Structure I
């Protein structure tokens, strides 16, 4: 049963407040034609039948065991039709969606992140060319919007990642142009105790299909969060301590990548939307190297390093300290001294000490370039002077120098086109101001290159630029000498950056 759940990612909706809230969102009518695109154990249909016994309901389900359960529950109801089929590939549904939709109401808890065989994934990419095919819930949402009649209603419970992640840009555009968002409720996935979704937060989105784009963009909708418990969904309109805000769809549509920037700080959103420059305009932001098998090729200077216990200790005599003077370094190194320092992730500000070393022999480099698991990506930036921003951070984004070293794929390498901006950019990345921007652009703890590129960037007047550069260099010099620095320098830098951005 556990394997089945993992295969289909079928996390069934057992919470009565959630089911009741979602069914209420549909404003059911006796003559409704309703779709449940991933029937599961039938909990939504049970609730609908209790309220609207004669509604025409179509249930689609791929899992054979779930089909058996659904037949046992609803076979006696002639108005409920159950089909063992894949909603995303069903030819009848594909036909219906291409002609404007046939359903008045759609309700679902679609599969999240279900594994797709490569053959099926290729087919889904052809059917949904603009929608991120690795994440199943987005495909279900897109398909079901197309299956709705004009003015039909849909309510889905899905992860909230579609609100901001770059890969869901096309899905957001489709929602904003083709539907009126009625309500968006955001709450932690911990409300489903005992189920590990792999997502921190979930959402229930309720939409109304609308074929008039101008009407869609002029639609106001509300976002509700701040839930302390799942029972608050049952009295959502009478709860006084929930955080409820109203947004205009065209304002969301105007955001970069149509992202749902829902920060409480208007100045932050205004700066993101109206800045003349972004980090991506003044710097190259690229992902680093991966050997394909770090346990074989990566070594450590000490087992005391975080996560370093499972790696071999590097022989100090095999470390090449003069690699920057080696011609054709991208072809590898001859001889015994073929290990080079590599900058990895980890939330260390300004400067990281050398602790990790990569095998850079000619034989190893040849392997990296030909092995399918390796990632010899963006090599033109290897061994360059720049900044490393960890892909995953804790509470705050951090950055440290890449001093002509190799950097791995857990790092986004940021290389300013004007090298004189490097220390200012380094200070900015380590500031609370930058953290406000990145957490508004992408509320998760991830910092992929595409999000870093979108961070607003202001070049201050020369005197301020020189002052921040000077103080940042002092911090770095202090770290080199004593592994610590005067925090008053950092506080002053943060204050200067805050004044530059006026937030």
Structure II
């Protein structure tokens, strides 16, 4: 391994985020300790936001791209880090009015450490470093999920998240150990070279399944999805925002890197009448299960958070369709989809967070007449729901369109058409429960005595900006696709 002190400067964005996390603790314990919770949250949240902005500015100005056996800094990874930092910044702003804890410094420190884990995960080229980055991300998220000490559901969700996550991490580590035994290496490209020269044995399938299990858990695809509804519902709303958005972007990226680089010789086929053993049939089964289970389970939900959680499971299944296309089609489609989906679901959970802070629970029945009580907030939720449903001209429609066309064009004779048909049918089902949310907001009268409430200005500006981006990327998808094409071409379509 040739990681040396020369990497200290290229990794300054991660270092800035970690220093900001430590500074949040120091600031909370010294200067603002005697202030009210609201003041502490505003001051420390502003400092955390400035740390994210400083890291984004460094990435925008510094273009030292390099690759080692452990880390890779390419135009693509740097662009995705900018996206992750922007998502973290929005979560920090949404946390200004947090009422679920008095431990403000610890909260923002853990949030920033989780963001550093996401950034390291994006840059990892080595299976061991990928596992370490996953744990740097996961451990703060376990704690943040349980941060609302007044809520039993928060503690229950954190325990389930920790138990499922520990088992998934153990499976992944066992799979990595099997791969090391088969190939004698941990660097993804050397692993692929060794696998290409070896016959496929039963232990190879065990290594494949065990390694992918942990990443399937992270992106919450069936049958590794059981933690998601409880965690999304029980976690504080800003943390649910972070898990549903930033974690998805990084996890799908590293999943693509492992599959397309490390497991490239074990591709197989999931085409109709052409099944061959490999990772493609596994992903096809996971995609179908996710789309069917996620959409059908969402139909009967009475909690907005649980509805969005099952929706996230279904959207994980849609995103898996990108892996059946050729790299020049699948990579832009995958990244366009996960980025626009993250913006949309972040906005939807942000609306949930604001409604919760106003004193209303997240039950669907309690959203009655929200369109009259908070018109701008409701208009943003209208945009987010229709985008998740895939209604044009919003970004969700074009995200699904690019995914479906990439999957169909990836195999000869439309071999993946069966999977696209399942995805289209599942999307049609999803329209019902998204419209149920909008029906409660606009088509029913508010209860007597419900007054108009004014959301915090910072949160309202952030939510409006997210809604604007969802509309902009739908009306002009070439903006984001053009940027993705540039960074992918600059990276030589390599991870």
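Who wins on percent of Cα pairs over 40 Å apart among I, II, i.e. which is largest? Let's see the in-between values first.
Details: I: 35; II: 16.
Going through I, II one by one, percent of Cα pairs over 40 Å apart peaks for structure I.
Tell me which structure, out of I, II, gives 1.08 once Rg/Rh (Cα atoms, Kirkwood Rh), for residues 91-378 alone is calculated.
Numbers: I: 1.08; II: 0.99.
For Rg/Rh (Cα atoms, Kirkwood Rh), for residues 91-378 alone, the value 1.08 is produced by structure I.
With relative contact order in percent (Cα under 8 Å, 6 or more apart) coming out at 11, pick the structure among I, II it was computed from.
Numbers: I: 11; II: 14.
Label of the source structure: I.
Quick check on the output: -23500 is helix-only ellipticity at 222 nm (-39500 (n - 2.57) for each DSSP H run of 4 or more, over all residues; to 500), derived from one of I, II. Which one produced it?
On the way: I: -9500; II: -23500.
Derived from II, not from the others.
Here FRET efficiency 1/(1 + (r/R0)^6) of positions 187 and 403 (r between Cβ atoms, R0 = 25 Å, to 0.05) has been calculated and equals 0.05, so which of I, II was it run on? Could you put the intermediate results ahead of the total?
Details: I: 0.05; II: 0.25.
Checking each candidate, the match is I.
Work out which structure the value 3.7 belongs to, where distance in nm of label points 7 Å out along Cα→Cβ at positions 267 and 299 was derived from one of I, II. Don't skip to the end; give the middle numbers.
On the way: I: 5.2; II: 3.7.
Computing distance in nm of label points 7 Å out along Cα→Cβ at positions 267 and 299 on every structure in I, II gives 3.7 only for II.
Can you say which of I, II returns 5.2 when distance in nm of label points 7 Å out along Cα→Cβ at positions 35 and 475 is computed? Numbers along the way, then the final one.
Values: I: 5.2; II: 3.8.
Matching structure: I.
Have a look at I, II and say which one yields 5.1 for mean projected area of the Cα convex hull in nm², for residues 219-274 alone, as calculated. Could you put the intermediate results ahead of the total?
Values: I: 4.6; II: 5.1.
Considering all the candidates, the number was obtained from II.
Upon calculation of mean count of other Cβ atoms within 10 Å over residues 163-170 from the atomic coordinates, which of the structures I, II produces 20.2?
Values: I: 20.2; II: 16.1.
Matching structure: I.
Thinking only about distance in nm of label points 7 Å out along Cα→Cβ at positions 171 and 283, which of I, II has the largest value? Display every interim value, and only then the final one.
Numbers: I: 3.0; II: 1.8.
When distance in nm of label points 7 Å out along Cα→Cβ at positions 171 and 283 is computed for each of I, II, structure I gives the biggest number.
FYI, it's all coordinate maths here, none of it is from the lab. All values reported here derive from a predicted model rather than from experimental measurement. Cβ atoms are built from the backbone, for glycine too; each structure is taken alone.
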